[in-house]
Structure P
Amino acid sequence: MRFALNHIAAPNLSLPDFFAAARDLGVTEVEIRNDLPDVLSQWRPEQVKAEAEKAGVTIVSINALYPFNTWAGNLPARAEDMADYAAACGAKALVMCPLNDGTPVAFDSLVGALTAMKTILDTRGLTGLVEPLGFPISSLRTKAEAIRAIQAAGGEGTFRLLHDTFHHHLAGETEFFPDWTGLVHISGVIDPDVAVADMLDAHRVLVDGQDRLENLHQIRALLDAGYDGPFSFEPFAPEVHGAADPKGAVKTSMAFVSAQL
């Protein structure tokens, strides 16, 4: 297996330091973000591309277009702006997350959004990474439904799934779709008291022996089924973000996962 690194694993590191930390860890694939940290508002895409080339890393994705499945208001313009940025900075894909506030979104609306995004992505040579969110309030919880919508939009050549081990567990999914999967996000939950239905991003830490999400099982299942893409660390917990040695913490988690597999 090979690891990737999402900037949220070390959000206090500047972009050049983040890229350098990835390389120090032997990681050559990275993800940048438009939230924490908001690289897109702080760096011109040409600068990002230059820093990535200098460090010898590939930007596999920008996280994230939200809420991609409600194609209204300023979303089309934001989608085009983000796709332009991705193409200019050398990113390979855009992560696309669904509405997550308890409001249902019709299947036809999901298909319509994917159809519109297909044109935006295809004209820029980008992949769309559709990430179902497993939260009970999410408008798109399962990968199976995402695949059905992608097929309905004729988007098989444009879209891939983003398998997130946290969201896979929260949604209660048991099926894996390695042939559809373009990227995997890994994070763990170790709090013994929080119920699965109450798990939030703030519970997501680096994977270790106390993990409750069955990360090792999920990773092994994907590898055994033929997935050969990167596994990217995406922890959201404040204690991870505030770690005195974020590179060391990621290194420890990498060593644990590798040893167990």
Structure Q
Amino acid sequence: MFSGITSILDGLRTDPSGTIITFLYVAVCILFSLIIHECAHGYVALKCGDPTAKWLGRLTLNPAKHLDPLGTICMVFLRVGWAKPVPVNPRNFRHYRRDYIFVSLAGIVTNLIVCLLSLIISAVMARFIWKPEIIREIADMGERSILINVYDGSFAAAVYSGLYSYFGSYAQVPWLMYIQRLFLILAQMNLGLAVFNLLPVPPLDGFRVFDQFVFKGRLALTPQMMQMIHTGFLIVCMSGLLTGLLTTVNSAVMGVFSSVISMLI
């Protein structure tokens, strides 16, 4: 986390306007990604027979209803984080185990859908941003994905980082890069949230899915144990020990997604 803070402070000293603009891009994507994740849980729970989230006003896009201060801070500096869990009462489900799994996976699936849609939009925009001869040359090399893969794509990485002039001579509609940047950040943010929430650690969604599939919902943890695990997990997250693993997984998944979607370019 401290490396993230140092990076922002260095950016404010060397490029204050660019750093502030980047922060605004990230803030918008964080708000949308976390809120849509939690709303998905509540909406699917409602469809499965549990109106708890609706009664408590959690089926809303109002950030104040969803954002967890520490989880949001971690999202800004670590690119992994969480919101306030949507309250769910499984006793209201029509089919307990099936619906419990559906509700647990709802946020993850929603984030993956947003990631894919953002990449599709980015790919369509890439057709207009870059000059036709550049796209043809990249296509002949079989490297179309570098136009939308922020992990392994020079063009996409430049747009994602706000380095618009880096490949400016190759662009025919440069101003579209400002819009594409939003969708590239949104794609990475939602993929990161989906992968992070798959970790089988309470209180993440992956833990509930793991419990249902492996232990048939019989893995009982006391509130004290949950709190200890949660605290330990927070320490691990803030230490950056998970960063390498999550980056590797995110990069691999993004590589697959961008390779397929880049055929639209």
Candidates P, Q; helix-only ellipticity at 222 nm (-39500 (n - 2.57) for each DSSP H run of 4 or more, over all residues; to 500) computed = -22500; producing structure is Q
Comparing P, Q on volume of the Cα convex hull per residue in Å³, the highest sits with Q
With FRET efficiency 1/(1 + (r/R0)^6) of positions 38 and 166 (r between Cβ atoms, R0 = 30 Å, to 0.05) computed for every candidate in P, Q, 0.85 is reproduced by structure P
Note: distance in nm of label points 7 Å out along Cα→Cβ at positions 62 and 94 at 3.0, derived from one of structures P, Q, originates from structure Q
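Read the figures in this text as sums done on the coordinates, not as results from a lab. Just so it is clear, the structure is predicted and the values come from calculations on it, not from any experiment. Cβ atoms are built from the backbone, for glycine too; each structure is taken alone.
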